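Peer 1: As structure tokens, here come the structures.
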Structure I
Amino acid sequence: MDAAPELAASDLHQTRFSLSARTEHAARQALLGRHRGLRALWPFLGPAFIAAVAYVDPGNFATNIQGGAEFGYNLLWVVVLANLMAMVIQSLSAKLGIACGQNLPELCARYYSRPVVLIMWVISEFAAMATDLAEFLGATLGLNLLLHIPLLVATVITGIATYLILSLDKKGFRPLEWLIAGLVMVIALSYGVETVLSRPNWGQVAYHAVVPWVGNSASVLLIVGIVGATVMPHVVYLHSGLTQSRILPRNQAERLQIYRFERIDVALAMTLAGLINLAMLFMAASVFHFTGHQAVANITTAYRTLTPILGAAAAGVFLISLLASGISSSAVGTMAGQVIMQGFVGFSIPVGIRRLITMLPTVVIVALGVNPTETLIVSQVVLSLVLPVPIVALVRFTGRQDIMGALVNRPLVQAAAWLVVAVIVGLNATLLLQMAGITLPGLGA
């Protein structure tokens with residue numbers, strides 16, 4: 001049995017100055033059995049909260065607002081389903097990094113042929129760009145509406161803000177985790193306020209959260225968009241990168257311990273993200289759908305409609321949550337882009353240059369005057385179409401004993417993971433048929 005030595009004196013000295021080093025020391029004490037309960041769990045919380053930002057990004061605002069305004073509470077079940085799928089996928093991604101010390105793109109590069117890897121890389125980069133487009137546009141819109149500044153100026157400010165957030169990475173993993181988690185809490189508190197003010201019908205919320213409804217062909221795009229806005233390809237890659245070297249296990253027993261803590265991290269973070277998404281949709285249903293504003297289909301209109309219905313304070317809280325969502329998720333998207341490039345093709349570019357490159361689509365869209373919210377929804381559909389690429393690879397790798405060791409998926413987990421893949425592929429196939437003008441039985445025009 002492997003021994004777990006104490007931290008060296010130099011490491012202990014470093015803990016006085018480095019928040020990340022103190023976290024590593026606390027995690028080591030927990031693995032040695034010296035800390036119990038919340039004190040043991042605390043140093044392992046963080047990676048899933050970074051991943052969770054992608055589940056409450058501006059793309060979610062766009063799809064949930066339109067879904068709630070147009071279809072009332074009917075699509076709440078989609079949010080619940082998507083969030084359950086997100087828990088499964090993010091848990092597997094986190095486990096992959098813990099089990100083998102490599103992230104998903106690195107394993108793809110190792111086990112797949114070079115042409116396949118290059119194709120996966122290109123597809124993944126497009127997904128990262130679509131993600132960043134949604135996130136950047138959301139933050140830009142938030143600044144534009146909150147401070148009444150031009151969209152192009154707001155775009156530049158968003159770029160600077162996200163770069164400053166990313167620069168925290170130089171101080172270790174913990175400061176960045178704390179900041180991102182803090183922004184998630186801002187979003188959660190904002191929607192707590194919106195929930196109180198909007199007074200939803202809780203009986204209807206509970207019913208539609210568990211009873212599926214598809215409706216007609218007009219709702220299919222939104223159903224796929226909600227899935228695409230919830231289960232995000234780039235954080236499937238990123239989460240494995242966040243856990244691969246955060247707390248290094250010294251033996252198989254520690255890998256199992258770390259994963260047990262990480263499962264709690266995933267459960268807490270994804271549950272919070274799911275509650276926020278539910279609040280987004282039922283708030284839109286309560287405030288817009290049932291007050292004769294079913295045509296509210298974009299963030300700007302939602303903000304302007306909220307003011308006379310719930311007051312300026314509610315509209316301001318809405319914009320604050322959008323701004324926190326856009327800036328934090330844009331930073332996380334850039335982090336994911338670095339993991340994708342480094343893992344698939346073995347090289348990376350400075351984060352500032354990547355930030356500038358990924359800003360360009362947003363700048364072009366703003367300059368051309370394209371409707372931002374329509375762009376957000378289309379970007380989420382693109383993400384849903386791309387999503388099978390990383391999750392198929394993830395399920396295959398986490399089901400392999402030679403890669404995962406003791407953390408290999410159990411048969412029930414593997415079956416659940418393939419079911420998630422089947423649901424996503426099925427939704428995408430339905431969307432493609434709809435786009436080709438083929439209406440499935442039971443779906444009206």
Structure II
Amino acid sequence: MMATRPEALERPLGRGEQILRGSRKFGILPFLGPAFIASVAYIDPGNFATNIAGGSKYGYTLVWVIVASNLMAMLIQTLSAKLGIATGRNLPEVCREQFSRRTSILLWIQAEAIAMATDLAEFLGAALGFHLLLGVALFPAALLTAVAAFLILGLQRWGARPLEAVVASIVFVIGACYVAELYFAHPPLGTVALHAVKPEFAGSGSVLLAVGILGATVMPHVIYLHSALTANRIQPEDDTQARRLFRYTRIDVLIAMSIAGLINMAMLVMAAAAFYKSGLHNVDSLEGAHKTLEPILGSAASALFALALLASGLSSSAIGTLSGQVVMQGFIRRQIPIWLRRLVTMLPALVVVAVGVNPSRTLVLSQVVLSFGIPFALIPLVLFTRRRDLMGPLVNRKATTAAAGVVASLIISLNVFLLYQTFTG
């Protein structure tokens with residue numbers, strides 16, 4: 001049976017807890033938020049890069065990869081949220097408690113490396129957004145990105161809800177931009193629906209992009225973060241309330257991840273309808289996509305693209321910084337000021353911009369790197385959520401554990417295949 005946590009007695013009950021205890025009428029709003037924070041990582045600039053490359057090179061062929069990735073993401077984020085609810089701790093903290101110190105340190109090192117790759121993609125995307133929208137040079141755009149990212153992180157001083165509200169608003173902006181993009185592009189919806197359920201590839205290059213899409217969709221750092229967002233946010237006092245809270249949490253995940261999945265599909269479909277259909281099969285850079293959209297769909301479409309990219313980069317960059325804090329605190333019980341972490345993690349991106357490395361190519365490669373970090377977060381998550389001594393009433397059903405095991409095996413197999421492709425040419 002789930003015991004009441006001491007901290008629950010030290011503060012007044014929030015609206016969510018009042019609903020769980022029956023002292024307030026039903027309402028879903030207090031339970032929404034954590035999954036929307038997590039969903040930002042699923043529509044970051046890395047997704048723009050991989051989805052546009054996939055749509056322009058292979059048309060609608062890889063739509064099914066986005067659908068499959070999003071279903072995997074729903075399962076994974078549900079497990080992560082459930083771990084936080086059941087244990088009151090985040091995934092890195094549980095890893096530190098259950099594994100040896102050496103293992104925890106190694107997991108922390110790889111998680112920090114993955115976080116740097118993540119932040120590189122997100123920061124570059126936001127800088128490109130400023131560059132394309134305002135017409136300023138890339139380096140000044142990167143400095144604007146730094147200032148804006150600090151401002152978003154500053155919302156934390158007023159608690160979680162203002163940050164959640166701002167992030168949800170940004171997700172809405174990105175979605176609205178792509179609804180408008182699809183209006184301009186007029187994709188064949190029947191063809192899109194067919195490829196959403198028809199698994200196929202179009203050569204080894206499409207396999208590489210599929211793994212990149214997977215890496216951009218199932219994000220290791222947000223697996224860690226989601227458990228931290230739900231731990232002690234709303235505290236159940238018994239098993240019945242824990243189950244009820246988990247049901248509300250699943251609604252949060254379903255809504256947020258469905259929106260993120262539809263936005264990802266819209267990215268690829270727009271690229272296929274605008275570029276592949278026009279014979280432009282090599283639009284593999286965000287700058288090229290922006291420049292090419294204007295003569296095909298008009299100036300409004302290119303401006304919407306830049307705005308969506310900017311919103312995506314700013315929000316996901318801030319969320320990546322929060323994830324880095326969770327990783328360090330959880331694995332090694334250390335923490336640095338969030339402004340210092342933000343400063344350190346943005347330096348590689350500033351260097352990339354300063355030396356003139358192709359930012360779009362860097363974005364795609366960073367997503368492939370991300371895919372290799374997934375097993376190190378996913379395998380412990382599956383192992384922990386199947387244990388009744390840790391999870392209590394929220395322990396996985398056998399079918400859930402089996403499905404999560406299949407997902408983990410598939411992701412690891414794809415990574416091994418990608419390594420083989422990379423080193424054998």
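Laboratory data are not the source of any read-out in this text; all were calculated from the coordinates shown. On a predicted model such as this, the values are computed, not experimentally measured, just so you know. Cβ atoms are built from the backbone, for glycine too; each structure is taken alone.
Peer 1: With distance in nm of label points 7 Å out along Cα→Cβ at positions 147 and 179 derived from the coordinates and found to be 3.2, which of I, II does the value describe?
Peer 2: Value 3.2 for distance in nm of label points 7 Å out along Cα→Cβ at positions 147 and 179 corresponds to II out of I, II.
Peer 1: Now for a different question. Consider the structures I, II: one of them gives 2.3 for distance in nm of label points 7 Å out along Cα→Cβ at positions 155 and 251 as calculated from the coordinates. Say which.
Peer 2: Structure II accounts for this read-out.
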